[in-house]
Structure P
Amino acid sequence: MQKIHFKTFISAPREKVWNTMLDDETYRKWTSAFNPGSYYKGDWNEGSKILFLGPDPTDPAIEGGMVSRIKENRKYEFISIEHLGLVKNGVEDTTSDEAKKWTPAYENYTFTELDGGTELIIDMDIEDAYKGMFEEMWPKALEALKKLAETN
């Protein structure tokens, strides 16, 4: 497992960036950079279980994703997602060898007021084989998030 780190500046108040990032409608838009059709089931409250889902890139007829828990939520400041396992075709898997490759893994978002806007920092644990892929996708996702937050 490795850590990856991303940072961007968004010309919008951090409350707007937070809401754009986490609200269902806009979440689906900016996360399409990772996988078109991405969405979540659950909520962002601390301690809540949340599923991050979408069509499996290798077979769009199969739904896949991650089973996770919101480890920490300090509204408009910080959110930490703890990934617990995988979801494949509606079945949650936290015990297989494949699922254990992803756990424990954290995805953390820090929102800081800066120069009339928001600095957003992402720190993410990533399974080694997927590091390069996420290093390519995150900048595209952040650009989409930035456009949504600055124009809506």
Structure Q
Amino acid sequence: MSTVTLEEIYEDFEDLPDWEARCDYLIDLGFELPEFPSAHKTEANRVHGCQSMVWLTAELDQDHNPPVLEIQADSDAMIVKGLIAVILAIYSGRPLEDVVNTDVEEIFAKLGLTRHLSPARRNGLFGMVKRIRQLAIEKMSQT
């Protein structure tokens, strides 16, 4: 489960004076990510399309009604770890239908990510989103 909520990220971003401060905040969020097991850093879990190395897993937690998607991820780049924290705040712990139907572009725009990230970082960010949605759709077909 994410260590920070999307609402907290919105509030914190509003309090920060500029993009540089927001970047520092994202890096700090990345340091708070739960530990990602090194055994899961495999090619099968790698997110392609990212400039840096990103690994992502998703499991269905059946203890909730409806079941929710629990996501874990990691990267070898500090800023990407922060973007992973944002992704986890958006998707982890949410029902599969919510994961598939969330308008992530609106969220990214509100945070200024689409405007301030380089094209390569944006591609990587949307690569993570695509992978999460694919995993959610796969899990929906299995239930």
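Taken together, the values in this text are just the output of simple stated rules run on the coordinates, not laboratory data. If you're wondering where the values come from, they're calculated on a predicted model, not measured in any experiment. Cβ atoms are built from the backbone, for glycine too; each structure is taken alone.
Using mean count of other Cβ atoms within 10 Å over residues 72-79 as the calculated read-out, with 15.2 as its value, let me know the right label among P, Q.
Details: P: 15.2; Q: 19.0.
Here the read-out was taken from P.
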> Looking at structures P, Q, which one was distance in nm of label points 7 Å out along Cα→Cβ at positions 32 and 104 calculated from, given that it came out as 2.1?
Replying inline: Q
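Suppose semi-axes √(5λ) of the Cα gyration tensor in Å, for residues 48-119 alone works out to 23, 16, 9; of P, Q, which structure was it derived from? Working shown, then result.
Values: P: 29, 15, 10; Q: 23, 16, 9.
Going through each structure in turn, the value belongs to Q.
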> 19.5 is what came out when mean count of other Cβ atoms within 10 Å over residues 64-71 was calculated for one structure; which of P, Q is it?
Replying inline: P
>> To test your reading of the models, identify which of P, Q gives -8000 for helix-only ellipticity at 222 nm (-39500 (n - 2.57) for each DSSP H run of 4 or more, over all residues; to 500) when calculated.
In response: P
